[in-house]
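Each in structure tokens, the structures are laid out below.
What follows is calculated from the coordinates using simple rules that are stated; it is not laboratory data. What you see is a predicted model, and the numbers here were worked out from it, not measured in a lab. Cβ atoms are built from the backbone, for glycine too; each structure is taken alone.
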Structure P
Amino acid sequence: MHIVVCIKHTPDSEAKMSVDGAGNVSWGGSPLIINPWDEYAVEEALQLRDKHGGTVTVISVGPEAALEALKHAIAMGANEAIRIWDDACAGSDTLATSYVLARAIEKMGDVDLVLFGKSAIDAETWQTGSAVAHRLGVPSLMYTIKIAELDPNAKTITVERLLEEGRQVVAAPLPAVVGTTKGINEPRYTSFMGIRKAAKMQYPAWTLADAGADAGKVGAAGSGVRWPRVFMPPVREGEAEIISAETVEQAAAMLVDKLLAEKVI
């Protein structure tokens, strides 16, 4: 069984984003790490491999900085890692990125399951996984909180999706694309041996030609989104009034009077 996990390198979640007057976005000196939501996808792939056998390959579209995310996935226990990049990829949005990922997965030829984290913390579009599934022409099982059943021989999968209205059980044929959510598992810590393996491993760097992708469909040319202006929202100002009273009942009555006066209730 061959499982592919698509991951991304993002700034540390503790980083503070800033935008200068020219619209340039900066994350300060924050290190680039594996997208935290992608760790759940990697962990789920490792558990499925340990249960059913097979191989876990992680892939990422990005410059050399993406290597840190790939190394983390290898240190967790993934078998192989591939980085895809070409200068033409610069400025790609989710539409263009999904195109490159889909072409690369097709190039591999023997993929049974593709996993994604629910989103990337730097963009939060929630689109790439579904877009890849559409391009591959396979089922899209996003918001998955549990993989209930997986039968590699029958080529079927059953998942529980976490929706606002509750949980939905869905069955689909393989191959399929699954988007994981927080709570599906608890990602493991990287081990010392895993870190050593990741440090020594060779990481193939595919060009667009290697992935079977057209340079005219990536970057700005292949993107559907334009950012004519980037700016920080205005600072929100507010004030608070502390209600003081001798008893809780008096404080509650005063609060109700103020809410009524402000037509909040």
Structure Q
Amino acid sequence: MLFADLDLSRRLEAAEASACALFAEARSGVFPHIGACSIIHAGTCAVFDGVDSPCTQTFGLGLFEELNGASLDFIEQFFQEHEAPVLHEVSPFAGVSALDLLCRRSYRPLELSSVLYQPVEIAAPVQEGPIRVRIAGTEEAQLWSEISARGWAHDHPELREFLLELGAVTSARPQSYCFLAEMDGIPGAAGVLSVHEGVALFGGAATVPEMRRCGLQNALLEERMRFASELGCDLAMMVTLPGSDSQRNAQRNGFCIAYTRTKWRLHSQDPRSPD
């Protein structure tokens, strides 16, 4: 049995850190004027992917090394030099001392997320019927971005151009695989799988409005799980909003909640409290 503990959290957070750092690397090639980059300091991965990017934050804070004021100074300076907000995704396994330090340094909680996992054991059966899921070819990067953007932007059309840009970078990211789900040959859903040291991170799944509730999301999940098994991954992970449809769908498909993670934001540049 795989228990939700410090070792598991380190694997999961390292996988997402790798995915976001590689995303910044890909952006630096596609949109070099952004200045996207990442660093690792005291076991923490800090990513700058643009001021408004969801990847601009840290992963693993206080998880691999005990957090102290000097380390936090260094990481804060990295973001401040890029004129970006200072954001940390913090696992509860970082411990009370790390959270206490953040509170004393004028950080406030900004967001919660559920980190889910399951072992990758048995490949899903071969697909049959009208639904087909496949990896998008390099020449289909624009198609994949379009399907993904249409799915995500249905309720927020003002985000369309931003989502198309994210799709272009995702298609160029190393160690990632972009999947398309089709119904009778018509693309209707998109998803991505990122791989790091045996951990398969499921992300970016969206379905265009007119093809929802047709089984495309389940098919995407099953095919990505089968592919992760072929790659030799032993652990699958997913991150969702607590209580969301995405979380419920993941749990229906065998994922378990490992822990609830908190995103913290620095709200003051006042002189820092001592450790």
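Structures P, Q were shown, and helix-only ellipticity at 222 nm (-39500 (n - 2.57) for each DSSP H run of 4 or more, over all residues; to 500) at -9000 was computed from P. Each of structures P, Q was scored by volume of the Cα convex hull per residue in Å³; the highest score is held by P.
Taking mean count of other Cβ atoms within 10 Å over residues 78-85 as the criterion, the top-ranked structure out of P, Q is P, with the highest value.
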